[in-house]
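The structures come next, written out as structure tokens.
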Structure 1
Amino acid sequence: MKTMDLPLDVTERIAFRLRTLYRKYGYTQYKMSKFEEYDLYARNKDFLLSENVITFTDLSGKLMALKPDVTLSIVKNSRDDAQGLQKLYYHENVYRVSKNSQGFREIQQVGLETLGNIDDYCILEVLQLAAQSLAEISDDSILEISHLGLMSSLTQDLSSDQKAEIFRCVGSKNLHELDAVCKAAGVQEETAQLIKALASIGGAPETVLPKVRALLGDNKPLQLLEQVSAILGDKIRIDFSQVDDIHYYNGIVFKGFIRGVPNAVLSGGQYDKLMRKMKRESSAIGFAVYMDLLERLEQELPEYDVDTVLLYSDESIAEVSAAAKALMDAGQSVAVYRQIPEGLRYREAKTVR
């Protein structure tokens, strides 16, 4: 696992590496306001990680919110160009309930969005960047991928509510309840068995995808997964129980995990349905890295906080400065004090002479 010098620097160091990575691929930074009208989030609560939003009334009487999400703001404020392509990355603070604290926090979030005429290469590039983002965080990581088109093809004749119930059961891998939900929805037994089989499949692409081909035959979602898997190789695994809200997402969805953190630290997917809901003709795919969850990483701390503690008393400030500079020029880290602070870890203590 990659290690940092100090725990307080972990998220900033990772964010710097991610920004550098995204710029390397030609993504440009998107800056936004801390505030949005609350109505944007009220209309899309299901898209948020938490329905809890900090609100206030501005001087004009509008109900505003400290933004709990970046994607909604980007979609709302970016141009709608269904023929072109916008590749954007962001490093923003969002305000929401943290899984770590169960209270509101200001949380760094880093991610990217590609909007416009999304083709298979765009999807591959975003998945590559998601996998590389995980690698920048930890050497022990995995990107789990699914394609909602496969499960949707088996539920296309059902109502939205019936589909949502089936997807809920699939997401929790509750196959017993899935049986009951399929029966209540009037799903034919053969189709219900295919849904259960697909929900149960997960693992390395070379093992999973032939099973899917045997179950469902050739189709475009499977072809895309095969192409992506051939390029990304052992950086990914396939898990068809991974589903997101079908009212917003379509196509490829994915989550990133690293050892030592129980929750997904990265999440993303295609969200054309959200674009349509927001009256956009463009397509879109993107992901976010949840920096607050990275605080759970076990960091390898240095043995010492500083190489040398330089102590002084009545010496002139010029003498103290010269002594500190000499130590720094010799390659040491130096902390200058009149007396050694309690708890400071240091290799040696010296006195200005």
Structure 2
Amino acid sequence: MVNESYLRSIYAGKRVFLTGHTGFKGTWMLQILHWLGAEVKGYSLAPEKEIDLYNLINGDQFCQSSVIADIIDRERLAGEMVGFNPDFVFHFAAQALVRRGYEKPSYTFLVNAQGTAHVLDAMRLLNGTCIGIMITTDKVYDNPERGLPFSEEDKLGGYDPYSASKAAAEIVIDSYRRSFFNPAKYETHSKCIAAARAGNVIGGGDSSDDRIVPDIVRAITAGDTVTLRNPKSIRPWQHVLEPLAGYLVLAAKTTEDHTKHSTAYNLGPDPDDMLTVEELTKVFIESYGHGSYKAIIDDQAPHEAKLLLLNSRKAEEHLGWTSKLDARTAIQWTASWHAESGRSARDKCMEQIKKYFNE
């Protein structure tokens, strides 16, 4: 079901408002939507670095318009969204780094919780129908690290400011869903909102700080040894195209059933398909062709969950969505993207997009 022909039938010619379109995931999503024939208006802060993927692909060429602004600016956001009158809203914009959350906790809560409320407020002003997909994270769950996959009904929470801010965003989303976009009253407001929870994505072009793959690439490129802070931490790694496909099919299915899908969905890989940070590094270096690493234990590092798993059975049963790529394949796709220097970033992304959605 998650293939080009189906998605093109939903998105071709439709207006899509995409927040966070200059970020790593947002840039991949922008390319997919353009490829599917959608008219995209982006709303985001400017890329942080010259080497960010958005700059590498000249992302402005994929947008009908690209607005560089902050979701904290409620009036600007509402004006830009209402003026575009989108059929779909995909809300990616966020402060997305755990360590930056420790450095700037109040800002993290402002962007992730209040910013989400601003997006939902803007949707209230729209005329006509609109479907909103609010992107959160697997870290929204209160995590005692028992080793059991979380389902959508499990308790929300968060040890660190980033995780807590995303759990707060989920509460905001649910409040707006109940108060203003109640599925039982769809005929009166004509809006649907759903929350999508995924995390630990990897893929070509990620240049973020404090993420394992960009750290590996930077070290290898500089001729340095890769340093692993938490080598034994276990993550269910997934390629960036996996959750993006999930977001797209979730919005598509919501056009067919406005009540059933206005809820929260986990979009994680197979919980049994897990690799430690050290195992990921070994696979990446092998696929890349060269590099070395060393593991250290940083007793002063801020707390990060060592184990986090999602139960995505609901998405499989309701949406027909499952992961296509196992962890090793996701790592290999990512390493090959970075290792190949003879083609443009845009060409490498589009090759993987077409391969993913047509196989």
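Quick note: the coordinates plus some simple rules give every number you see, no bench work behind them. Here the structure is a predicted model, which is why all the values come from computation and not from measurement. Cβ atoms are built from the backbone, for glycine too; each structure is taken alone.
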From 1, 2, which structure was Rg and Dmax of the Cα atoms in Å = 25.3, 89 calculated on? 1
If distance in nm of label points 7 Å out along Cα→Cβ at positions 22 and 38 is computed to be 2.0, which of 1, 2 is the source? 2
Taking mean count of other Cβ atoms within 10 Å over residues 254-261 for each of 1, 2, the highest value is that of structure 1
Have a look at 1, 2 and say which one yields 17.0 for mean count of other Cβ atoms within 10 Å over residues 198-205, as calculated. 1
